[in-house]
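Each in structure tokens, the structures are laid out below.
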Structure I
């Protein structure tokens with residue numbers, strides 16, 4: 001039975017279990033939004049900026065472990081969304097973005113907002129699929145989801161000309177492809193077990209590909225029975241309980257020297273579901289690239305990623321959870337207890353670093369105090385989001401995340417992710433507590449999505465660290481050009497963020513004195529019926545959780 005392409009696309013999204021689509025409306029895809037209005041099972045979330053909409057789709061993909069979906073108009077609409085595509089591509093997060101295009105009869109004429117999306121998106125997507133024939137529409141959706149969710153996951157773009165939506169076709173809905181998982185060969189699993197059994201000082205780094213029901217329980221059992229230290233990697237803190245005795249320290253960006261020096265005594269690294277990046281490897285120094293200074297086992301779902309930068313001693317292209325279960329089935333070596341002191345030593349350093357201690361500051365509140373206080377109020381299933389910036393180092397130092405909680409951020413370090421991701425978290429799980437951390441710079445990049453939160457009844461707590469500057473850049477300037485002025489290139493003039501919050505219908509609370517921090521946080525967390533902005537005037541001298549201006 002013939003139906004419009006718009007209707008076929010809507011039915012195809014439904015077949016792929018899509019229930020929320022994030023967008024900023026555009027005339028280039030009005031046919032699709034019209035068709036979606038008839039789909040009671042799909043919620044169309046209208047956002048205030050395409051960057052915000054796309055970041056929401058990235059967050060939704062993380063939370064569902066399925067591709068999140070955004071729809072943007074051609075030209076400026078897609079250009080605004082590019083920052084989130086960059087994030088999804090580098091973070092290996094599944095996402096499908098539908099892009100409006102000019103009418104087919106105008107291709108190549110440089111029509112209004114026309115662009116060649118295969119060229120534009122070639123370096124920030126896994127694929128660009130252009131639909132120029134009605135019969136291809138549903139197949140394009142199925143292919144996009146399959147590519148986005150397979151191997152090294154990432155964003156896929158589907159380009160749809162404006163005039164195709166009202167065309168009719170009798171093509172059926174192309175059903176979702178079954179998810180394909182790589183598996184470890186028996187001999188590779190045997191070698192992995194042997195290398196782990198012989199190692200006296202192994203490190204296990206767990207990253208973004210560690211997904212699936214029950215995986216955190218399996219990982220905990222593996223750590224306990226095989227006596228292994230487990231370190232979540234950059235921006236993936238919830239993969240292992242920070243209070244567990246086998247926690248081996250957070251392997252984020254710029255690891256503190258005392259922990260890194262101890263880690264460098266290792267005789268084996270197992271990157272388990274960790275892609276390995278410059279951030280995790282401390283700028284390609286540990287492990288050294290391309291030839292690691294110690295044996296490296298790299299376990300990642302995509303064989304094309306293994307060996308691309310580092311030469312591993314053993315590479316396994318497989319679902320990391322399947323590898324964990326394979327090791328558990330083999331049983332732990334009898335002498336696993338030989339690693340007890342190694343694990344305990346790493347854990348002791350981690351616990352000392354995480355202790356709620358900080359020095360007072362005279363130019364504003366030390367953000368450490370704020371983060372420690374907020375940590376006391378986080379629910380066991382809290383969704384925490386973060387923008388990029390030095391303020392986020394306090395989160396990773398002072399909050400002991402645990403499985404059951406979720407942490408969402410741009411691993412690659414794009415500013416503007418915190419607030420949109422919080423909105424997506426609240427829309428996906430309306431009963432869960434949602435807390436977003438942002439700096440004063442990021443707050444005014446996508447903080448306007450608080451209007452989207454209000455529109456859809458989402459009530460996150462937005463924590464703003466306001467030190468009146470782009471703090472990370474100021475730190476780098478001072479490190480590279482010591483003694484030179486830096487404020488002219490980093491200083492900010494900010495609004496009254498409490499008044500700003502109230503203009504949206506949110507609660508706004510400003511704190512300027514450290515003695516008022518605890519009461520303000522308690523007051524903010526007690527409010528449940530609207531978003532809350534907790535605005536803290538913070539120290540610029542305390543540049544990060546680990547570095548202070550002299």
Structure II
């Protein structure tokens with residue numbers, strides 16, 4: 001009999017498991033002076049990384065902070081940078097093993113500072129921060145799935161498949177070089193540190209542009225008194241990654257890591273001119289939502305099937321929100337405004353029927369020219385916002401991802417020595433369920449009448465038995481039983497044998513093989 005099958009190649013993220021950890025970062029921080037007040041703390045999670053062990057993921061990262069304070073006996077707001085406060089934690093994810101990938105989403109839920117001794121003035125402050133980290137362990141699968149089968153006596157069962165397919169991924173090294181002027185002459189450079197901040201992206205056909213800020217901290221030995229001084233600098237960077245097939249309506253996952261940095265004085269010391277060179281590694285993974293009707297079973301033919309666990313996408317909805325606030329400046333006459341930077345922080349959300357309520361703050365830094373001194377000055381503010389994304393069918397039990405980004409900023413001069421900070425936000429909600437599909441990956445031949453008259457029956461106990469041999473693994477055993485139990489996985493076998501250690505099978509050990517996938 002002649003059978004015709006149509007196939008489509010897809011590259012999907014097979015989800016092994018997902019877990020969330022709440023990490024407390026509690027530290028005492030020595031300040032550079034005795035202070036009477038902490039004005040503000042701007043914090044960001046940087047350098048997220050992971051290590052996958054059997055059934056466990058180690059989470060590593062750093063908290064980068066800028067502490068704005070007022071010294072005792074002074075009214076000037078000063079800034080102190082803590083480049084990184086490292087944290088490490090872990091989550092249990094059954095089935096995770098080395099060689100797989102992890103997607104990590106970390107959010108700073110809360111941060112607070114106070115005097116370590118309980119009272120100001122002080123030269124040491126106490127910080128308490130709470131970070132929420134969600135870890136998703138995945139295995140990249142490239143499959144040729146069957147989308148249709150035709151032939152005499154063939155009956156096809158299909159199911160709608162809505163998942164994110166990986167279009168492509170790319171990593172690239174990029175050098176960021178810049179010259180800076182120190183506040184005073186230096187005899188030599190003592191040290192340098194840097195982190196990537198404020199990552200954003202833009203998609204063009206076939207390309208992803210990753211933009212961000214390289215925040216650098218240079219330590220130098222002052223020529224006058226040999227004291228070690230510190231000064232911070234920010235450089236904007238932009239890296240173009242060529243990823244064929246990328247288009248503007250796709251989603252992007254980005255990472256940036258500083259691989260190497262050095263700073264050198266320019267000219268003969270002492271001098272206040274310095275050149276900093278850093279090598280970054282940037283990464284982007286692009287996905288698109290695909291909708292396919294995929295064959296899950298064929299009556300009248302022998303088939304090969306594959307069981308996969310993926311995020312079945314319900315849909316994605318986005319909302320733009322205009323957030324603006326007037327800021328009054330005392331004792332300053334503004335000649336003109338220059339620019340505004342904005343960053344979303346302290347985001348949290350709540351799911352209700354058909355809506356996701358999103359709350360947070362926009363931390364803005366406004367730059368303007370002082371009419372009296374002609375100096376470029378800066379002021380900052382936190383603007384709270386509350387908005388919602390309408391999403392038909394969503395409720396408090398729906399699984400969602402929320403992403404937010406600043407699309408546009410503007411700064412306008414108003415009457416009465418006020419400036420108005422304006423930011424347009426884009427907030428997107430992606431709703432999904434974790435779903436297991438058993439998909440047909442190949443149709444081999446039509447069944448013969450003999451095959452139909454003498455099908456192999458499942459034993460009355462509901463499972464087959466198998467004796468472990470040298471070199472066996474549960475995955476190999478599952479592959480051997482595909483002709484009897486299509487879609488069988490090693491996890492199904494493990495569930496059918498409570499207490500079994502998949503990593504320590506014993507030769508001669510008798511195990512159960514379930515007749516139905518998902519049972520145990």
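Quick note: the coordinates plus some simple rules give every number you see, no bench work behind them. Because the structure is predicted, anything quoted here is derived from the model rather than measured. Cβ atoms are built from the backbone, for glycine too; each structure is taken alone.
Given a value of 20.4 for mean count of other Cβ atoms within 10 Å over residues 24-31, point me to the structure among I, II it was derived from.
Numbers: I: 20.4; II: 13.6.
Only one of I, II returns 20.4 for mean count of other Cβ atoms within 10 Å over residues 24-31, namely I.
If helix-only ellipticity at 222 nm (-39500 (n - 2.57) for each DSSP H run of 4 or more, over all residues; to 500) computes to -10500, which of I, II did it come from? Structure of origin is I.
Quick one: Cα extents along the principal axes in Å, for residues 128-311 alone came out at 92, 39, 23 when computed from one of I, II, so which one is it?
Values: I: 65, 32, 32; II: 92, 39, 23.
For Cα extents along the principal axes in Å, for residues 128-311 alone, the value 92, 39, 23 is produced by structure II.
Using percent of Cα pairs over 46 Å apart for the comparison, can you identify which of I, II gives the largest number? Mind dumping the intermediate values first?
Working: I: 15; II: 28.
The structure with the largest value is II.
When you work out mean count of other Cβ atoms within 10 Å over residues 48-55 for each of the structures I, II, which one comes out largest?
Greatest value across I, II: structure I.
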